[in-house]
Every structure is written in structure tokens, then in C-alpha cells.
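Down below are the structures I want you to see.
Please treat every number below as a calculation from the coordinates, not as lab data. Because the structure is a prediction, the values reported are computed rather than measured. Cβ atoms are built from the backbone, for glycine too; each structure is taken alone.
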Structure I
Amino acid sequence: MTENEISYIIRGVIFKVYKTLGPGLLEAAYEAVLMHELVKGGLKVKAQVPIPLIYEDIRLDVGYRIDLMVENKVIVEIKSIEHLVELHHKQVLTYLKLSDLKLGILVNFNCCEIDKSIFRKVNGL
């Protein structure tokens, strides 16, 4: 399955979860329910995946974690905040760079229109 096919499925699950739960819950709740729905749909999903920081020739395990990693190809970064800022978008790009993955999805569940709160981020490698 390609990154685009995976992201299409993820987007559908995001819409389903938002329609069912609505806005305003904690990020952890959305993470758990998204993971449940994606696994139920037959995808391999890992939550809170640690990513090391490699600087020059040192590996630093400093606590960076990917909210969800789907099929070892797509990162899902979940927010439930009033407004996303540019830093949140850049965070996903940094996680993509550190993990050597191509595609990430940033989603903010604390919104009135979920379709305007889902963002695809591509690592230029």
C-alpha cells in the first residue's frame, strides 16, 4: 500500500472519529480511538513511537515520540488545541526528517470544521 492510499484511509477514519466524538476531548482520547479504528480496518499501527535524534555521530534518545505510525510509512500528529500555529506544521516535517519517512498528517480535533483541520506534510528528503 502506498503512502497516498494509507493517507486516504487515515483521512476517512479522522472524519468518522470526529463525527462520532466531536471536538474538545484530550489528544490521548483521539489517539486511542484513531488507533482502534485503523487497526480494525486492517492496518498496522503503533502509538507513541520513539524517534531518536541523531546528531553527527551520536544517537540521543531524548523523548521525541510520534503519536501514530501507520504501516511504518505515515506519521499522524494529533492535536486538540484552539489553533494550530506554524510550529506545529514544522514539527511534523522535523519528525518526518528524523524518521526518514515521506508523509505525515497533522490533524487538530478541537475545531468546528474537521476538513479544514487536516494537513498533509511531505518530507522533501
Structure II
Amino acid sequence: MTKIYEKAPAKINLVLDVLRKREDGYHEVEMVMTMVDLADRLALEELQRDQIVLASQAGFIPLDEKNLAFQAAKLLKQRYGVKKGVYIYLDKQIPVAAGLAGGSSDAAAALRGVESALGSESRRAGA
């Protein structure tokens, strides 16, 4: 099986304006941001069993459905009816809760990586 590698860069906000609080509890924001050199890295591999396995060297992040990369992989698999699984190793370098968008960037990298790792099955499923 081929490993897929994805970079998940951190970002910093140059300007951030909170516009309003939405009914779902989140806030509408306007921002200007830029990426920085700091990044997490994801390595992904296809699994034959229908399961998402997330592992990391960082002992302080959730490795289940509380993790945004896990959620992204699950949503992609559900949306396209993919029955194969994926193993994701997250090399966590972006500090947690530092406002550097590490979790969001990990989720985006997971979407790219899962599509690459399981792409042929998701295309057959109608992606």
C-alpha cells in the first residue's frame, strides 16, 4: 500500500474582526491571514477494513471523533459511501489552542489525503 503525505501548515491572523455571534454559537468573522513555516504532517494509508485509525506522537490530542482530522475523514467516507478504511498518522508540531488553526489545517490535509488514499473507491461511489 502506498503512503500519502500531506502538509498541514499553521496560519496567523494579521487582522481579525468578530462580526456577530450566530445562532449555533459560532461567530462570523472577517480576517486576513497568512501561512507560516510551522506545520503538522499527516501520513495516510488505505485499510481494507472499514475503520478510521488516527495515531499521533502527541499525547494531548484526541484520537477519536473529537479530532477534526478524524471527523473530516469520516465525513468524506460517509458522503461517498467508501467502505475501505484509512490509517492516519498525525505528526503534531503546531501547538494546540494557540490560535494557529492547527486542527482546521489538519482537517483540510486529511480531506486531501483520504481522497488520494481512497480516491479510486470514492470515484467509483459517485464522487
Next on the checklist: Looking just at distance in nm of label points 7 Å out along Cα→Cβ at positions 16 and 112, which of the labels I, II belongs to the structure with the highest value?
Outcome noted: I
Checklist entry - Ranked by relative contact order in percent (Cα under 8 Å, 6 or more apart), which of I, II sits at the highest value? => result II
Item to check | If mean count of other Cβ atoms within 10 Å over residues 40-47 is computed and equals 13.8, the structure in I, II | outcome: I
Checklist entry - When Rg/Rh (Cα atoms, Kirkwood Rh) is calculated, the result is 0.96; to which of the structures I, II does this value belong? => result I
Next on the checklist: If helix-only ellipticity at 222 nm (-39500 (n - 2.57) for each DSSP H run of 4 or more, over all residues; to 500) is calculated from each of I, II, which structure is the one that comes out at -12500?
Outcome noted: I
Item to check | Source structure (of I, II) for mean count of other Cβ atoms within 10 Å over residues 24-31, computed value 15.5 | outcome: I
